[in-house]
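See the structures that follow.
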Structure 1
Amino acid sequence: MKGYKTHLYEGGIRSPLIVWGPGLLSPEQAGSRNKESVFAAIDLVPSLLIIAGADHPDGVVYDGEVLSETLLGNSVSSRKKPIFWSRPPDRKSYYGYDSLPDLAVREGNWKLLCDYNGNRPMLFDLDRDPGETVNLTAANPEIARVLIEKSTDWWHSVQTKEH
């Protein structure tokens, strides 16, 4: 994978997850590996509430999606909503990379990286190019435009008044 920890490239944001659940996982799933599903850490809380049979607290809205069947190995479903990231503010240049992108979004197989203002977009099809080697922005300008808009809108929506 391209990049390092704290980078928005796949080498910096992909993380393995080991699921262990005696009595919850079927014997057929023991030792299996799911290479298809995509989800974010924010999907764990609503999923684990379902698995545990716990009540969802009143008035609490989670950003995550319920992917409990995926965690239990009964499905290869993935998150439907986009996943957004922002670069740590002190890491514009890091580990030998200069002028790193500020934002990233993954939606389905598409991943876009860009600056806070939407400039310098890099679009990748992670199913075909998990190493993020071929920028497809010029070949897919409408997909890039939509993902730039989603990224920058998300970034502005999470900013505090101090920024």
Structure 2
Amino acid sequence: MIKGVDILVQAFLRIAGRYPNWKLVLIGHRIPNELQALDIKHTQILALPGLPQEELAKWMSRCAILAMASRSEAMGRVLLEAAAAGKCRIATRVDGIPTVITDGVDGMLVEKNNVEALTAGLEILLGNGELRKRLGAAARLRAVDEFSPRAYLAHYSELIGATLEKKGLAIR
């Protein structure tokens, strides 16, 4: 379970009773089977198989918090999508994730495989609408500034220029 669904579910189950109006919605091709293998059934947890992008966008628009408990993740494109949608994000501090979330600024980061830390972070976010709003707004601004098509092109051009310069070729 490289995506850490087991960790996320454990963390949510620890606090679900205190937040009866909240649901954990898990979406992914293997997730329903993973939960079944773990014998996890709870009225506040909904497990959906992989969905077309249009359906994913609808779920993203409805969420208040995007949580990712991955044990390994190159970057986590869904974190960028959530940022662009102005969503509050909490994720594990692994691999490329800290390149798209600055802890306490535009999201929250916790250590991987740490159910206690994820539980604590989720509880803070579930109980603090102002914080969710602030982190989501900061994520949106960052997405527009750093991850827009314009920014992507600028970074890509910089990479190509640096590569050519290193090879002794100049761009004219």
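Values quoted throughout were computed directly from the atomic coordinates according to the rules given, and no laboratory measurement underlies them. Small disclaimer: the values here were computed from a predicted structure and weren't measured. Cβ atoms are built from the backbone, for glycine too; each structure is taken alone.
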Say we calculate distance in nm of label points 7 Å out along Cα→Cβ at positions 12 and 76 for every structure; which of 1, 2 gives the highest result? 1
Tell me which of 1, 2 gives 3.2 when you compute distance in nm of label points 7 Å out along Cα→Cβ at positions 4 and 52. 2
Structure from which 1.05 was derived, Rg/Rh (Cα atoms, Kirkwood Rh), options 1, 2: 2
Out of 1, 2, which one gives -6000 for helix-only ellipticity at 222 nm (-39500 (n - 2.57) for each DSSP H run of 4 or more, over all residues; to 500) as computed from the coordinates? 1
Quick check: 5.1 is what I get for distance in nm of label points 7 Å out along Cα→Cβ at positions 28 and 116, calculated from one of 1, 2. Which structure matches? 1
